[in-house]
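What follows is a set of structures for review.
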Structure P
Amino acid sequence: MDAALAQLLQLIANGIAIGAIYALVALGLVLTYKATEVLNFAHGDVLMASAFVGWALIAGAGWPFWLAIPAVLAFAAALGWAIDRQLLRRIAGQPQFAGVMLTIAIAFMIRGAVSMVFGPDSRRFEVPFQGRTQIGPLVINDLNLVILGVALLITVTLFAFLGRTRLGLAIQASSQNQLAAYLNGIRVKALSSLVWALSGAISAVCGLLLAPVALVDIGLWVVVLKALAALVLGGFGSVPGAILGGVLIGVIEQLAGVYLPDGSKDVAAYLVLIGVLVVWPRGLLGEAHGRRV
């Protein structure tokens with residue numbers, strides 16, 4: 001196979017793996033937004049805090065990787081539940097801007113708390129996926145294969161949960177019309193907290209998978225900005241759009257890092273964000289929303 005084509009395929013494969021992380025982060029954002037109509041800017045900081053807790057358990061306390069996973073998931077789920085139950089619920093009925101500002105404040109609080117407890121230094125922990133797999137001309141890290149597998153598993157499980165269980169259908173009903181759901185006996189507030197806990201658990205998975213790639217660092221919260229670009233590209237509020245947008249942003253970043261000038265990789269996602277908002281604001285799979293004036 002031609003070397004240039006092999007390089008292109010390798011970049012696409014790597015981009016899909018990183019994009020799967022962006023897709024999962026975007027999926028968590030969509031869940032909380034559809035449940036409470038609040039765009040959670042603290043989502044990336046919950047991910048970052050989960051990565052540090054994972055490092056503390058694995059590298060600090062010597063826990064096995066597989067034992068640390070449920071503990072980190074429980075931590076992130078409890079944090080997500082507490083954010084909704086103890087903070088966001090107190091501003092129910094206020095304009096959406098109030099929720100956005102509150103989640104930004106929560107994000108800074110989490111960032112500051114992690115910095116005080118763990119310090120500003122980057123660190124890493126070992127994972128059981130250190131090898132590489134040869135697939136034709138491609139050499140793929142086992143960690144990337146695990147990322148793809150976990151992303152696919154979470155996506156399929158979430159779709160099955162929301163579409164085939166009574167609790168999932170109740171969550172969908174609540175996200176579409178909270179008042180109608182409440183009048184039909186659905187405990188809307190409890191479901192909202194459950195969705196925030198589920199979103200927190202998804203962010204913990206992302207943190208544990210992303211940390212071996214990008215190190216355990218305070219700057220991990222930035223991934224939420226890449227997820228926002230993925231949301232806009234795929235269609236804001238669309239679950240399939242969040243997945244598609246995340247994968248595309250990951251591939252675009254990898255291609256920009258090789259075929260465009262230095263530094264393009266770092267800004268590629270934001271250039272896509274601006275371009276989509278200007279040219280096609282509804283995104284690839286988003287629904288058209290307009291008002292005749």
Structure Q
Amino acid sequence: MTDTVAHHRSVANGIKMHYAEAGEGPPVVLIHGFPETWYAWRHQIPVLAQQYRLIIPDLRGYGATEKPASGYDKRSMANDIRSLMTNLGIEKAAIIGHDRGARVGLRFCKDHPDAVARFAALDNIPTRLLFGAMNANVANASWFFMFQAVRDLPEALIQGREELWLRYLLSSWTYDPGALSDADIATYVQAYAQPGGLRGPFSDYGAWREDLAQDEVDKDVMLGCPTLALWGSEFEAAKMVDMAAIWRTLADDLTTAPIAWAGHLPHEERPADVNAALQAFLEPWRG
């Protein structure tokens with residue numbers, strides 16, 4: 001797969017962003033989550049690139065993208081994506097985001113509605129609704145959300161132990177704990193163990209107060225584009241809430257796609273099912 005993907009850098013919204021590109025056709029932006037990079041979409045690229053021009057960035061602070069000290073609120077991160085699209089001559093695209101990437105994608109849809117053709121959110125409970133549903137059980141399931149938002153301490157504890165940290169998260173977040181190979185995990189370890197590699201994710205989680213404030217301002221604004229909510233039916237946090245009901249409060253034109261036998265990383269664990277759902281959702285997008 002990797003030999004069919006071109007890798008580039010572009011200065012977008014003041015930072016040097018790395019992005020991968022594959023395929024031709026109507027543009028589709030794939031935004032990874034945590035603890036991933038662009039590599040998270042390796043199973044989707046060969047399928048979707050047959051019909052679409054795929055733009056697959058590393059988010060601010062992640063992977064091979066620059067890791068500044070600030071700008072990890074979702075409005076700034078959405079502006080990174082919008083600036084990258086402008087650099088590439090893309091005025092409108094389908095936006096697909098997983099986890100943190102879905103938070104960026106949701107903010108993108110609210111702030112740049114004219115630039116979004118369709119929006120797919122994979123395995124995500126939006127920030128405002130996550131905190132609104134908080135109780136002891138939800139807090140226990142989302143412990144990493146709280147821990148990684150603490151300033152300085154997580155980085156101090158994890159630096160030098162990135163493989164232990166990532167292997168635990170990736171294996172516990174999949175229904176099949178062996179769904180990711182040692183080579184897959186090593187790819188993520190390499191990204192997060194590089195100098196500054198932990199700054200992005202911890203700053204991303206640490207921006208929750210800004211994210212929550214942004215979400216409160218336009219909480220009554222419904223998404224104006226067709227929206228897909230897709231999640232792994234076996235992920236602990238998703239089983240504690242009604243995911244379809246959550247996304248119905250955000251989008252009128254909503255399609256839902258629970259993926260059986262999948263945890264928090266359905267696109268990596270059950271790629272055939274996820275690819276089928278994405279292809280069906282994207283089919284009307286003609287550019």
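Among candidates P, Q, the computation of helix-only ellipticity at 222 nm (-39500 (n - 2.57) for each DSSP H run of 4 or more, over all residues; to 500) that gave -23500 used structure P. So distance in nm of label points 7 Å out along Cα→Cβ at positions 43 and 147, computed for just one structure, reads 2.5; which one of P, Q is that? So the calculation was done on Q.
Determine which structure produced the value 35 for relative contact order in percent (Cα under 8 Å, 6 or more apart), calculated from the coordinates; the candidates are P, Q. The correct label is P.
When mean count of other Cβ atoms within 10 Å over residues 19-26 is calculated for each of P, Q, the greatest value falls to P.
When log10 I(q)/I(0) by the Debye sum over Cα atoms at q = 0.15, 0.22, 0.23 Å⁻¹, for residues 99-210 alone is computed across structures P, Q, the figure -0.81, -1.36, -1.38 traces back to Q. P, Q: which one has semi-axes √(5λ) of the Cα gyration tensor in Å, as calculated, at 24, 22, 20? Derived from the structure labelled Q.
Computing distance in nm of label points 7 Å out along Cα→Cβ at positions 51 and 155 gives 2.2 for which of P, Q? Source structure: P. For the set P, Q, ranking by Rg/Rh (Cα atoms, Kirkwood Rh), for residues 11-122 alone places P highest. Can you say which of P, Q returns 0.95 when FRET efficiency 1/(1 + (r/R0)^6) of positions 139 and 251 (r between Cβ atoms, R0 = 30 Å, to 0.05) is computed? For FRET efficiency 1/(1 + (r/R0)^6) of positions 139 and 251 (r between Cβ atoms, R0 = 30 Å, to 0.05), the value 0.95 is produced by structure P.
Each value in this text was obtained by applying a stated rule to the coordinates, not by laboratory testing. Not measured: the values here are computed from a predicted model. Cβ atoms are built from the backbone, for glycine too; each structure is taken alone.
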